[in-house]
Structure I
């Protein structure tokens, strides 16, 4: 592992950073989620999860539930389920419908084989030891239970990465600046099946590609600014880069009428 990747992994998985800054409320996560309002086609991720859980009865645990988008939908659509939401960040749990508890994926406070389905949506890249966390998920799920995970492709939103590097280069006067941090790189859509296959015999990948089209810079700028918890990892003044990106993006939209971003995420459905 290179020094750069070690520093990246440490920043993405730091429990104090995650609980105390990145997810101490839902503002930044909500900004990242909001960008998908402008995506075509639109995917109802909570609806897809509810559909995949159609044959599940009993207890479901949403591990790393964040601001509770999936928990909320399941409470509405599946009131028959015994649903528990867990996250390491107390601040973000404030708006999640209960019952909720503060807990970390590598040390789940659940008995072996006590859960009929487990969700790990856009969060496994934040655990220090992904393989260990997956063993925990596998441990708590019943033998015929279901595990659902989600993440983004390594090629997701490449246009935002390019915009950031252009803006950073302008700020530094270097032509093209350093890359922004990638949260999902450790557990990308390309890497996830191999990780999950170690614990689950059947892994189905549901790819969800789309194009995000914005005609105003602000949703993109809010998305970029939502990485503020990792501002120290960018080797460039964070606020100055954000402001330069706003100017570049505004000029692009003025010339072309819109800015397009190719997005690619996915959900992985896992059984033993």
Structure II
């Protein structure tokens, strides 16, 4: 018997929204991972989609891994669950902006997913954190590697060892989220940001994301070579020509994402 779908995909012009709906806490299980791995690639490849939003339903964004599933510590089950990192890599490599719209609590695997996104927006009545240590675990689906890259190794280790749920403003102060939105304005704030990002030159965004990811951690000489190749590709895009021409004509550019 096929498991019911837990991802609802909608379109609003150039913005595609993936909404997680798996009561009670939108916890991650292998079926959800399968759905993400099915849904994300066509959205990333669709030139008409210029921004992707990932959000949740109810009181949760994504609460993390389903503990009833995770308690099976067999190698096979852990491998199935670890594919959550494949979902995050699809998000990171998407050639367009991806927004984590944390409508509710973003914990464990949900917080890890958000770190792979290009913009993190959280509702003021939500919380954010990595509580895995309280289960005798640590953030092992991307968190132990992305969090240090975001806030530095010392703070990252402290946050993961303490395992506290952070209030949105504190998460913002630490650089874990970008925007804190009042609960009654959350959807409007997300829509505003998503449509703003969708207006960006998608071809340039795609190359920018790739160049940053490929160059990060390399010796600067090698990183600059990656940048040079990216710039060479960029100069052949229609969006680059349009942006420069619009500037000379003193008008707003109309980017087509190619």
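Only the coordinates and a few stated rules stand behind these numbers; no lab work does. Bear in mind the structure is a predicted one, so any value in this text is a computation, not a measurement. Cβ atoms are built from the backbone, for glycine too; each structure is taken alone.
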Which of the displayed structures (I, II) returns the greatest value of distance in nm of label points 7 Å out along Cα→Cβ at positions 81 and 217 on calculation? I
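When Rg and Dmax of the Cα atoms in Å, for residues 73-120 alone is computed for each of I, II, which one produces 11.3, 29? Walk me through the intermediate numbers first.
Details: I: 11.3, 29; II: 12.2, 37.
This value belongs to structure I.
One of I, II was used to compute distance in nm of label points 7 Å out along Cα→Cβ at positions 137 and 241, and the result was 5.1. Which label is that? Spell out each step's value before the answer.
Working: I: 2.9; II: 5.1.
That value comes from structure II.
Here relative contact order in percent (Cα under 8 Å, 6 or more apart) was calculated and came to 22; which of the structures I, II was it taken from? The partial results should precede the final answer.
Working: I: 22; II: 16.
Attributed to the structure labelled I.
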So helix-only ellipticity at 222 nm (-39500 (n - 2.57) for each DSSP H run of 4 or more, over all residues; to 500), computed for just one structure, reads -10500; which one of I, II is that? I
When FRET efficiency 1/(1 + (r/R0)^6) of positions 97 and 209 (r between Cβ atoms, R0 = 35 Å, to 0.05) is compared over structures I, II, which one is greatest? II
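Using the calculated result 1.00 for FRET efficiency 1/(1 + (r/R0)^6) of positions 17 and 193 (r between Cβ atoms, R0 = 25 Å, to 0.05), pick out the matching structure from I, II.
Answer by label: II.
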Here distance in nm of label points 7 Å out along Cα→Cβ at positions 49 and 113 has been calculated and equals 1.4, so which of I, II was it run on? II
